[in-house]
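Next up: the structures, one after another.
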Structure 1
Amino acid sequence: MIKKTFLNAIHREFGGKMVEFGGWDMPVHYGSQVKEHELVRSDAGMFDVSHMTVLDLKGVDVKPFLKKLLANNVDKLKAPGKGLYSCMLTPEAGVIDDLITYVMAEDWSRMVVNASTREKDVAWIRKIAADFDMTVEEPEGLCMVAVQGPNATDKLVSVVGEACKTPISELKMFTAYSNGEWFVARTGYTGENGFEVILPEADVSAFWVALAEAGVQPCGLGARDTLRLEAGLNLYGNDMDETISPLACGLEWTVAWAPEERDFIGREALTALKGTENRRFVGLILEGKGVLREHQKVMINGEEVGELTSGTFSPTMQKAIGLARISDLEAAECDVQIRNKSLKAKIVAAPFVRNGEARY
């Protein structure tokens with residue numbers, strides 16, 4: 001049976017076009033995907049991301065557990081509330097999921113995992129946690145709303161009121177604040193300034209309506225995808241999965257190799273791959289008309305060297321863009337096979353857009 005977030009009825013009242021996504025009934029847009037995209041780049045938009053899963057890790061062994069579970073190292077986080085982006089790997093170094101973990105205290109961390117990987121993520125996390133003195137809790141009755149855009153801070157503060165003004169406005173990137181019921185993190189999936197707010201079901205409808213009245217545009221999955229792609233952010237299931245290591249999807253920067261004695265899951269296999277990986281993860285910009293999509297073949301000098309993993313039309317750049325994994329380590333241009341045609345594309349480094357401005 002298809003699942004619904006607590007805001008499902010609100011989405012329909014706001015004119016959301018609903019589609020099935022990962023087993024959830026979700027809005028793809030509210031009339032214009034492009035308008036929603038542009039408003040996030042220029043002002044502020046909000047997304048219902050309550051289909052994602054929140055896990056609370058509690059106990060004396062939470063930090064040792066995270067140092068074992070994640071390829072990145074929570075020891076980097078020197079103050080309570082800091083967040084860490086990391087991959088969770090198989091023993092063979094494939095990506096089980098990419099996720100954010102917030103270390104709120106010595107004995108409490110909060111983790112947010114992707115909706116499409118929920119069941120396997122939770123099962124894997126519980127399996128590894130069984131060897132540690134800790135609990136893995138999935139709190140009930142929580143929703144999650146992302147508020148994104150250059151004006152996100154002012155508009156969010158105007159809605160939550162004076163009580164939360166100072167903590168929210170002063171939050172640094174990848175830092176979270178909790179007052180016991182509401183959890184606010186300065187994170188997002190758009191490449192813009194923004195926040196992800198985890199709050200009780202009882203509060204979320206009024207919160208959504210108040211944001212809309214403050215001029216925050218409701219946005220759907222369509223704009224979320226074009227925004228993340230312009231920002232060069234990976235999508236699980238497209239750009240990486242359990243057959244792909246962080247080295248082959250542009251995420252080696254998330255791997256903490258030091259200290260050498262930290263034996264995180266997948267380390268041995270990842271170390272063996274480190275000197276042999278012969279693919280690079282790149283951005284592509286189509287030079288002419290057309291749309292880039294996943295699985296289109298990438299050719300150089302008539303030879304297939306890889307394929308696109310994600311693709312879209314960029315509203316900001318007014319060009320087709322994509323991410324690709326290719327075996328040529330030096331080429332600056334290529335051809336993409338689109339409907340039996342060979343179209344020229346530039347090979348660039350993501351992100352394509354930064355601070356609302358095109359880089360190319």
Structure 2
Amino acid sequence: MNKIVLPGATLGVLGSGQLGRMFAIAARRMGYRVHTFSPGIDTPTGQVADVEIDADYDDLDAIRTFARGVDVITFEFENVSTAAADAAAEIVPVRPSGHALHITQQRAREKAFLALKGFPVTPFESVASFEELTAAVGRVGLPAILKTASFGYDGKGQHRLTAPEDGEAVWALVGHQPAILERVVEFTMEFSVVAVRGLDGAFAHYGAIENRHRHHILDLSIAPARMPEASAADAIAVTRAIMEELEYVGVLCVEFFLTGDGRILVNEIAPRPHNSGHLTFDACVTSQFEQQVRAICGLPLGATTQLRPAAMANLLGDVWRQGEPRWAAALEVPDVKLHLYGKGRALPGRKMGHLTALADTTDLAVQHVLAARDVLS
């Protein structure tokens with residue numbers, strides 16, 4: 001099962017969004033064919049893949065048929081059932097493994113794993129009923145955030161409690177389903193570490209990437225992060241240890257909080273390439289997407305050297321509210337790169353693309369990318 005998958009082979013992707021699209025671009029540049037599997041046609045990944053399969057992730061027979069046509073399978077996002085991963089693994093290697101997916105796709109399991117292994121996390125408790133939530137509020141403390149255990153991203157399924165009497169309303173908002181209650185912590189920065197672990201255990205990373213969010217959605221990423229070197233080094237070490245514990249193969253992102261006294265706390269794990277790592281496509285010798293190809297195929301990992309300081313700004317559907325954005329005006333800004341994902345409808349809050357700017361300093365890169373986005377509308 002550890003056989004190297006060489007260029008010319010076919011790579012399978014479960015999922016078909018922008019992450020799969022950029023993975024497919026990197027794979028095809030290296031001489032691989034790409035097949036994508038998801039419900040839907042003319043998807044961002046399907047537009048650049050060799051074959052696009054329209055089927056549901058719960059159709060295990062379709063998953064097995066898909067697996068017979070490829071040499072290795074990876075995930076484009078984590079909300080694919082472990083049953084689908086296991087069905088595919090009957091036929092071809094699946095990287096990262098279904099075991100890693102099972103832990104990281106559900107918040108309660110992920111937090112329990114992190115706490116059990118001794119990684120630094122915010123105070124939390126899993127809750128499965130309103131009575132458990134009431135008891136957890138007393139132990140975790142307020143203010144706190146109640147998060148659905150499953151299918152949460154970009155702030156979805158998250159609600160704040162500031163007083164005990166908020167519990168009943170918030171429990172209704174999460175749909176009376178399993179959740180975790182996390183204490184709100186004071187932090188000075190949100191940042192991430194995007195890293196990759198090879199089939200042979202080799203490890204590479206892109207350093208600490210500073211993140212700013214707007215309405216719980218990533219708005220701006222800055223690399224390198226403007227934070228203490230010691231804290232960044234701690235986060236890289238924690239990320240590597242998490243990957244080792246998971247016996248992980250592929251690209252993974254760990255999102256962190258930085259506290260005022262320089263401590264780091266793990267917020268979430270994303271078992272895939274990550275939005276904050278999009279800037280590596282333009283700023284680094286080897287992008288996070290090429291690293292995913294290399295890792296799942298058993299090839300040596302590439303250099304993660306960053307060529308220049310960089311900043312990435314997301315383009316949400318809101319940018320289209322006054323009509324087609326002024327692309328030419330944005331691209332007049334020096335050293336700016338445009339990435340659009342091929343999505344049909346520009347809906348508010350929907351990730352439609354991103355801009356990346358390179359400059360001599362991180363501050364200048366931020367100025368350029370924000371200036372480019374500002375002139376779009």
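Bear in mind that the values in this text are calculations on the coordinates, not laboratory data. It should be emphasised that the depicted structure is a prediction, and the values quoted were computed from it without experimental measurement. Cβ atoms are built from the backbone, for glycine too; each structure is taken alone.
Computing FRET efficiency 1/(1 + (r/R0)^6) of positions 258 and 338 (r between Cβ atoms, R0 = 30 Å, to 0.05) gives 0.45 for which of 1, 2?
It was calculated from structure 2.
Quick one: Rg and Dmax of the Cα atoms in Å, for residues 58-265 alone came out at 18.5, 55 when computed from one of 1, 2, so which one is it?
The read-out comes from structure 2.
When distance in nm of label points 7 Å out along Cα→Cβ at positions 2 and 218 is computed for each of 1, 2, which one produces 3.1? Before the final figure, lay out each step's value.
Values: 1: 1.6; 2: 3.1.
Computing distance in nm of label points 7 Å out along Cα→Cβ at positions 2 and 218 on every structure in 1, 2 gives 3.1 only for 2.
Work out the source of -6500 here, i.e. which of 1, 2 gives that when helix-only ellipticity at 222 nm (-39500 (n - 2.57) for each DSSP H run of 4 or more, over all residues; to 500) is computed.
Numbers: 1: -6500; 2: -8500.
Here the read-out was taken from 1.
Rg and Dmax of the Cα atoms in Å, for residues 66-137 alone computed as 11.8, 32: which structure among 1, 2? Write out the running numbers ahead of the final one.
On the way: 1: 11.8, 32; 2: 16.2, 51.
Going through each structure in turn, the value belongs to 1.
Thinking of 1, 2, which structure, once relative contact order in percent (Cα under 8 Å, 6 or more apart) is computed, gives back 18?
1
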